[in-house]
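A.B. asks: So, here come the structures, one by one.
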Structure P
Amino acid sequence: MPTVRNLDSVSGEASGLYQERNPGYMACYYYGFKALRDLERLSGMDSAAFTKFIFNCGPISLDRLQELVLDSTAQERAEYLRGL
């Protein structure tokens, strides 16, 4: 029988168990997801441009990403990516 998330009971139980067994991972995942969602909203970039930019940055801290997105011009961001 499907559930609210359209998962069968076995898949739903496995998903719940994974989250229970990996609380640190889940906390980091949701913290990062919220931080990126908030940063996208503040950036003024459309979703596609924001996604392309953050994936092109490679490994980067959230603090440095925020600095690049909020405190630099489009030209400065492009120069940063060229320097990688």
Structure Q
Amino acid sequence: MTTPEERTKAVRETRQFKIVGVGMAALITSSHDRITVERLMEWAADSSPFLPQIPLDEACRLAARVNADTIAILAQPRATSNPSRER
């Protein structure tokens, strides 16, 4: 049987957790929000039948902010020319 620490370490080494980590670096600046996302990822990976230790309204507010920030980033105009491809 694994300890909670071993499970946390295993979760943090998964590809999904690493992908979320990259996204957090781009979208989430608050350390509180980072901790919330990490706890939710650990909870999801644990397949717990119980609700996470994060209040649901807090998780929903965080999800709404991340969603709005993602849309804002994706809606930014991109450069249309790439000098390296014009050669």
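Any read-out appearing in this document is the output of simple, stated calculations on the displayed coordinates, not a laboratory observation. On a predicted model such as this, the values are computed, not experimentally measured, just so you know.
A.B. asks: From which structure (P, Q) was relative contact order in percent (Cα under 8 Å, 6 or more apart) calculated, if the value obtained is 27?
C.D. replies: Q
A.B. asks: Please compute Kirkwood radius over Cα pairs in Å, for residues 16-55 alone for structures P, Q and give me the label with the greatest value.
C.D. replies: P
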